[in-house]
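Values quoted throughout were computed directly from the atomic coordinates according to the rules given, and no laboratory measurement underlies them. The shown structure was predicted, so the numbers you read here are calculated from the model rather than taken from an experiment. Cβ atoms are built from the backbone, for glycine too; each structure is taken alone.
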Structure I
Amino acid sequence: MKKLVFASVLALASVSLVSAPMLRAQDSIVIKDPAEFNTYQMATSQADPKAKAMALESFLTAYPQSVVKNSVLDSLIDTYQGLQDADKTLSAASRLLQVDPGNMKAIFMSVIIKKGQCVKTQDAQTCDDAGLLAGKGLAAVKPAATSDADWKKLISGTYPTFHSAIALDDITSKKDIKGGISEYRTELMLYPPEQTTTWPSQGLWDTLQLAEAYTKSDSPDHLVQAVWFYARAWNYATPIKAQIEKKMNYYYQKYHGNLDGLSDVKTQAAATLFPSGTFVISAAPTPIELAHKAIVETPDLSKMALVDTEFILANGAKEDTDKLWAILKNQVTPVPGIVIEASASVIKVAVTQDAKDNKIADFIVNLKKPLADKDIPAVGFEYKIPPGTALVGTYDTFTQVPATATLAQTAQIVLRDGDIQLEKKKPAAPAHKPAAGHHPAKP
């Protein structure tokens, strides 16, 4: 999904840059050396992109101090971009920045590529590089030869990406959630409405990223903002609507207590990118109140959903957790969730959405028998409720884990005698045999 988004952003960036008059190097510079001029003419006139790239690189090797070095590097950026070679595009842009540190095109292309690498690898240095370059882009001064109209057109096409890269760096590398939220909001304010309602587009993608950022904040009121931006993205990001809806419903219910009123939020968010100053969602009862309500209103506590079980064990008063645990203790349960850590004897799984988002294990399953190395599940593997490959275990102990800056109070539940139950394949239908005494007709 992210690859698709950034490919689209890169294509849009190319159109924007080519149409901005002052981004290209000036071709009016005179090359005095006839041999250099002929080599330049030959390189720039190549029709085949690969041949052109090789010729331009050869020109730079032969004439490293040429008066048209900037122009050649500029052309190399376009050529490598057309070949969809991100590494060489970045190399050309980096070399152009060495001789022209304020070149907006080189900065912009470098930011796009570094930002894509940051999304893919989560590498802190890569994310920081993207953020630093984006800051340079925002600080760039209008060249004297560039008209106000051209400069306005240029920054309208580049500034949103710069703010997006800084937001990503703030959240991914610097863990500055507040800063990331501010940058995403600034970015979204720069778009015309249609750029936040079209999939795939950076504006709509970062609407979703803003929702994600709000869920990482330690302010309960920020869940209201998260729900709004999830709802906004849900309205327009049709290919991933189901994934967005799952998170939107979860956080709305976490804050409000149920899904009543969510349809109104969806309708409001479809009409405008930002919520009004009067937009509110009424808060749910406290976790301890919800836990007690579930205990009182659930007819059979042994059949309670696993996430509800954990919620009560995490947040309930001692009287309520003791009542539930008396029923669960020594009972077998499936553990659907994503593997966070695994060894031959222990599998740690994230079951609730909070645990999955924060990549922590809320269920620890001690296995009955050690697994062979080849059977140890990979981090990220997801166990299902049968049918499907299931992880089961017997309730053994639990511990309430206090809330942190990014995670609500939860429970860590330990199970013993864990086992992995593989999905049974349906036997093949038996071949049809003719009834006794029956003979196929002769042809």
Structure II
Amino acid sequence: MKGSDTDQPTKMMIAQAAREDWGVVVAALTKTLGDLQLAEDVLQDSLLKAMELWPTEGIPSRPAAWLYTTAKRKAIDQLRRSSNFRKKQQDILATLVENQSSDGDSTDDIPDERLRLVFTCCHPSLSNEAQVALTLKTLAGFSTEIIAKAFLVSETTMAQRIVRAKKKIREAGIPYSIPSKSDWSDRLAAVLGVVYFIFNESYSQTGSSDASAEGLSTEAMRLGSILLRLIPNEPEIKGLCALMLLHEARKPARCDANGCSVTLEKQDRRLWCQSKIREGDALLRDALVMGQVGPYQIQAAISAIHATSQSFASTDWLQIQMLYDRLYEMQPTPVIELNRIVAMSFAQSPAVALAELQSMEASSLETYQPFQAVKADLLRRTGDLVGARLAYDCAIDLSRNQSEIQFLKAMRLSIAT
């Protein structure tokens, strides 16, 4: 596998190694070096070295191990050159040199330390924005440019966010460790929340032409699969993975040929991915038999009812409403309440649901796009077309998703005088 003819395949192989193995290698390096920034720097240098050597010397049989070993050697060089050679660096260097001499020229086995890394990235002392950015940067190997595009901020803003997060980890002494049993539940909830936030960011941008948004759902599902492998007996991880699969199964039908959102009622169910539905349903069943029902399992159960119903008319909306009742007990948020009200509108009537919506109406919800969208739909279905048009106008003004805007404008037009 040598010569210029193999340059392009080699570059693709290097890109694949960077994409698939980045999290494993940077996590292992961080465990050894105790410094996330140094780990990323030496790994990046190793990738540049691979670009230089692999086209002529051939691709190693274990690319990730080659990158890991090369990065450790670069860390030794960098620590030796450090002008501020602290005691901690001396200890790290001594350990690296000792391990390096025992390795000889062989490539190392890479310990899978990603669980430590994900808990570090999602430490509660970091803001949610920092948690998400760090998870995508360190575990997924996303570039700052891609993360910035996906979250609709400038590259400079995202870079500053990442730098501040790493600085806080270093200065606050945030441990690179798996939390104790007493902290496990809260910390795992934060990790799962970050993964689901990443997934939802892509899901909310369905119809976008930006490939970076599309890549978020794939990455969130990959992160969920990693967590499932690392912690196989945690029901809420199974629930989250099931939920993402069941949502993803319906994605092909969520937009029409013009990129406009299609409601669940009008979606062509033949486009839904049955293999993902089966996989998600099986994961959900595995989780439920563990007897520790959590929010992600309930959300997955709701999605499973939709995904396995033969038609919109045959959907068991009463069961869905009951599940939202249970979910609201666990997480009393406006998002869940709105979804519960939508289910109520089909399980009972739009008028009953509208009365429930009006009882929760508050000034803080006036600028919340889903509230205005639900309000518009319920007003339309109860015959208040004037009120519906006003609510549609508000929802359109508050939307940032182009396919959603097209849909809302079409609904607004359908009831125009």
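What to note about this one:
- Mean count of other Cβ atoms within 10 Å over residues 178-185 derived as 11.5 - corresponding label from I, II: II
- Computing helix-only ellipticity at 222 nm (-39500 (n - 2.57) for each DSSP H run of 4 or more, over all residues; to 500) across structures I, II gives -23000 for structure II.
- Structures I, II were compared on Rg/Rh (Cα atoms, Kirkwood Rh), and the highest value belongs to I.
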